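Student: Listed after this line are the structures, all set down as structure tokens.
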Structure I
Amino acid sequence: MTTATLDARNIFLLVLPPLLWAGNAVVGRMVAPLVPPLTLNLLRWAISFLILLPLAAWALRPGSGLWIRWRRYLLLGLLSVGMYNSLQYLALKTSTPMNVTLVACSMPAFMLALGAMFFGQPVSRRQFAGAGLSMVGVLLVLARGDLAHLAEVRFVPGDLYMLLATAAFAWYSWLLTRSDQDDPAIRRDWAAFLLAQVLPGIAWSTLFTVGEWTLLDPPPIAWGLPLLAGLSFIVIGPSILAYRSWGLGVQRLGPNMASIFNNLTPLFAAVLSASLIGELPRIYHAIAFAMIVSGIVIASPRKS
């Protein structure tokens with residue numbers, strides 16, 4: 001697959017998304033009382049679409065690759081914009097941040113399993129060891145320095161939502177490597193490529209939101225500065241910037257390598273959450289960070 005190595009640019013590309021997605025989880029939790037989860041996802045991507053439109057409006061013209069290869073982009077939009085983000089906000093509404101982050105730690109396992117079963121990518125000992133070491137670092141953060149605390153975790157239905165979300169995003173990341181299935185012109189233009197996923201993703205999200213308001217009868221949206229500020233961050237950071245960086249990182253280093261970097265998300269989330277409630281980082285944060293980074297280095301491809 002890829003022969004790229006861990007230079008400074010590739011490290012930046014794969015560190016930025018976990019940082020922004022950690023912020024997404026924290027902000028998503030903060031605005032949960034203000035807006036229903038599936039509606040939040042629709043608002044997020046509808047605004048993102050308006051930002052992307054002037055950058056890549058040509059991709060919507062009749063006869064473009066978006067319409068010729070619509071099945072491809074319909075699936076990418078479902079797995080990322082539609083399923084992953086909707087399920088994550090739904091999980092944050094019904095589960096605890098610790099449980100949601102713990103379930104998300106299964107990303108490397110899904111990546112390695114899907115790659116081996118469906119994409120012809122064998123798992124090396126180095127990848128297996130690196131994934132294991134970084135996941136132990138994540139668990140150390142979640143357990144607040146004592147792994148025995150993990151036995152106290154109690155799973156609720158929201159954890160199942162996050163498990164499904166993680167599996168969907170792992171599949172999405174592997175599909176990104178099939179660049180031959182994309183329209184070449186759209187693939188070369190990052191805004192057009194993201195727009196090609198956001199448009200069908202909005203269609204899926206609209207369907208889910210209609211179901212939310214029809215079947216669940218949620219409380220009205222609490223419009224105001226807190227919600228608008230949260231939406232602004234979610235749109236610019238976790239949506240546009242993070243997806244741009246993640247797509248490039250997966251193309252350069254592959255989904256297995258990217259999944260190890262994804263384990264930085266709960267570490268960043270723990271630090272951000274601690275900052276918001278006034279708790280200073282502790283020694284186990286530094287130990288866990290060293291373990292996660294070591295796992296990334298161990299699993300990274302070597303120069304031949």
Structure II
Amino acid sequence: MAIKFRLGTRGSPLALTQAGMVRDALCAAHGWTADEVALVVIRTTGDRVQDRPLAEIGGKALWTKELDRALLDDEIDAAVHSMKDVETIRPPAIAIAAMLPRADVRDRLIGADSVADLAAGAVVGTSSPRRRAQLLRLRPDLTVVMFRGNVDTRLAKLAAGEADATLLAAAGLDRLGRDGVGRAIPTDTMLPAPAQGAVGIEVRSADAGAARIVAAIDDAATSACVLAERALLAGLGADCHSPVAALAALSGEMLTLRAELIAEDGSAFVEGSGEGTDGSLVAAELAADLLARAPEVVRRLFQP
């Protein structure tokens with residue numbers, strides 16, 4: 001059967017599951033069969049290099065640059081991403097065309113029932129500057145060590161005793177059928193990463209046909225919230241080193257955005273919220289407010 005659309009994806013189990021979700025949504029929207037949508041696996045630098053923090057070796061671009069190249073070289077018609085892994089500033093030739101309905105935005109703690117229940121001085125593995133800063137803000141006695149790899153790799157490291165606990169996104173665990181793994185942390189305790197739980201699809205900006213195909217599966221509420229969270233990152237000048245958490249919610253036309261910026265060692269933070277009908281404006285105003293009130297140890301981590 002002829003291929004009607006080519007989706008580029010990373011090769012991890014989670015990435016393939018998410019690409020399959022996009023394929024299924026496209027088939028349902030356009031009356032295609034699964035055989036008519038090809039999943040094209042692109043191996044990324046982020047998948048190959050697992051022994052160093054992303055911030056040391058190129059940041060979020062390690063998850064996207066190979067997919068970007070394949071898209072711009074017309075090897076694929078669209079690329080599927082976990083939106084929290086996509087750089088804030090994208091090439092002009094690439095456009096975010098749609099997002100699937102957002103999944104659970106929370107983090108899950110594996111190894112204890114709650115952060116408070118972790119033993120004194122417990123070792124927690126994570127490669128996320130946000131999670132590290134939030135953990136140390138809540139529990140300065142903890143030792144946080146670098147954990148990288150896909151979900152199975154990190155769970156194996158935990159089982160091998162490399163740490164007492166770790167944090168993983170609930171959305172990824174759920175999508176892999178691991179909904180019973182770990183305890184969800186309320187967002188009032190740990191606000192998630194911007195765009196956590198969202199799967200996005202990018203196309204070439206000049207490819208109106210692909211954009212129309214993908215737009216048919218867009219969840220408007222998810223897109224509005226995630227784009228506001230990404231606008232906040234842009235307003236802050238945040239990068240992969242910057243411990244920042246944010247979550248937007250939509251009620252009718254009113255968007256509410258909460259955010260916090262944290263010192264790397266958790267010793268200081270600033271938090272705030274805003275609301276309005278224009279997500280970009282809400283994000284810009286909140287970014288300016290947070291930076292104006294942030295202690296210097298926090299503000300220096302951002303470059304507006």
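Student: Distance in nm of label points 7 Å out along Cα→Cβ at positions 70 and 134 computed as 3.0: which structure among I, II?
Tutor: Among I, II, the structure yielding 3.0 for distance in nm of label points 7 Å out along Cα→Cβ at positions 70 and 134 is II.
Student: Upon calculation of relative contact order in percent (Cα under 8 Å, 6 or more apart) from the atomic coordinates, which of the structures I, II produces 20?
Tutor: Computed on structure II.
Student: Sticking with this structure for a sec: Taking -10000 as the value of helix-only ellipticity at 222 nm (-39500 (n - 2.57) for each DSSP H run of 4 or more, over all residues; to 500) derived from one of the structures shown (I, II), identify that structure.
Tutor: II
Student: Continuing with this model, one more query. With distance in nm of label points 7 Å out along Cα→Cβ at positions 110 and 262 as the yardstick, tell me which of I, II scores highest.
Tutor: By distance in nm of label points 7 Å out along Cα→Cβ at positions 110 and 262, the leading structure of I, II is II.
Student: Follow-up. Suppose you compute Cα extents along the principal axes in Å, for residues 182-229 alone for every structure in I, II: which one lands on 44, 28, 7?
Tutor: I
Student: Please compute mean count of other Cβ atoms within 10 Å over residues 126-133 for structures I, II and give me the label with the greatest value.
Tutor: That would be structure II.
Student: Of the structures labelled I, II, which one yields 15.4 when mean projected area of the Cα convex hull in nm² is computed from its coordinates?
Tutor: Structure II accounts for this read-out.
FYI, it's all coordinate maths here, none of it is from the lab. Note that this is a predicted model, so its numbers are computed, not measured. Cβ atoms are built from the backbone, for glycine too; each structure is taken alone.
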